[in-house]
Structure 1
């Protein structure tokens, strides 16, 4: 577990340099995990670290605004694209050459954007609990709770987030993330306006989607829209899985199996 400095980050444009905290383990081919909008600890990759550290050098950065990295006061609506830029700077700072990116939730959006705009930086993508649409009517109440009442998710969630981000700060980043998603919805041009402006088909690197069959953040038809833009991608639907199949006791092994098969085929 270490810190690395990058010259600057678009997530904190007025701060130079920016210090990022990251976890690392194992040895071998580089595998980078990108956490979701609640940070790392709420949906940890502990099982994956244990399984893959024998053959992979694993890196897990806390992006700016999260965990032990720099805290921020605002999260812009284009935070996914800014985080993609920061992730590339993180890879450059540590001289990580063409890793596989495994992104979860917001992290999957970030990984996809890197695959779209900087494919030479990566060898493949694992996109778990993928977000496609800007408007998510079924999740509106969820994002509103994030925005106005983070304590409403219960003691277990609150205590985990406080441990990850700090007692005095965790609510701030959750409110910021909820507000950003509400703005994405409110400023969408139509119900089918996606986060990639119809550009997802630009991804040419090998890609695996891992998705829980019961993911509450998925809108009807959302995955079909993804398939139509990326017909060559692989899809692994985890039966009974929710929004974080990788960290659930009932589905973690299925995620590992799917990821192993994909990694063995591309490396």
Structure 2
């Protein structure tokens, strides 16, 4: 079963999404530009901050901060748009992305630099370039050029110094390779031990006292992909979705949801839900 993500207003996240079977999700530079353009549009719509990114051929990394709109809404919207764009352009069908995206909660700005450095060094470790600034599709060049384009560079640079030139010099030092060799892709929470423990305790406490799991979580816990999730929410009757629908409905009933509540969430009538559950 998929575990509930830790989401709250003002949280920092390191997000990773890979192509299905690690296949390419970007074939040409225009694909990466289309991805970034949509991400910038979403920033305006959903009000999150983007502090870093790297677009590799078969996966991407994002470093962002959410506010009113939760992380899952941001990533779902971005992935849905780009999946449609990619499939239409290359006349393909099926899932573009592989497993559910990874999202690591970051404690605070003390850990942002380490994660940002990890992101920017991704192309170097892959053998594509010799240094981060040589790679065209990461936010490293944006910081070094001091241009507030698609990335919100002010937050990071202002932490380093209130004087911009001093901040830029400090940034270059921060981006030098570290000796920690931390694999941030395997960490669900990035922070000190007290923070990790407090988050885990609060998460358990919320699950105990929340009364019941949300319909969104129940649907996602079926293991459904982002694309099929959107199809189900839209009321699609495609045959391969039946297993996910039935599991979602049965679990929703166990948590006390009515036929009407279950059906409204996936654009089905009360009677249609009843038919599914009677089979």
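Structural remarks
- For FRET efficiency 1/(1 + (r/R0)^6) of positions 143 and 231 (r between Cβ atoms, R0 = 30 Å, to 0.05) computed as 0.20, the structure of 1, 2 it came from: 2
- For 26.0 (mean count of other Cβ atoms within 10 Å over residues 31-38, calculated) the corresponding structure among 1, 2: 1
- Source structure (of 1, 2) for volume of the Cα convex hull per residue in Å³, computed value 141: 2
- For helix-only ellipticity at 222 nm (-39500 (n - 2.57) for each DSSP H run of 4 or more, over all residues; to 500) computed as -15000, the structure of 1, 2 it came from: 2
- Structure (1, 2) behind the derived value 1.09 of Rg/Rh (Cα atoms, Kirkwood Rh), for residues 151-198 alone: 2
All of the numbers you see were taken from the coordinates with simple rules; none came from a lab. Predicted model only: the values in this text are computed from it and were never measured. Cβ atoms are built from the backbone, for glycine too; each structure is taken alone.
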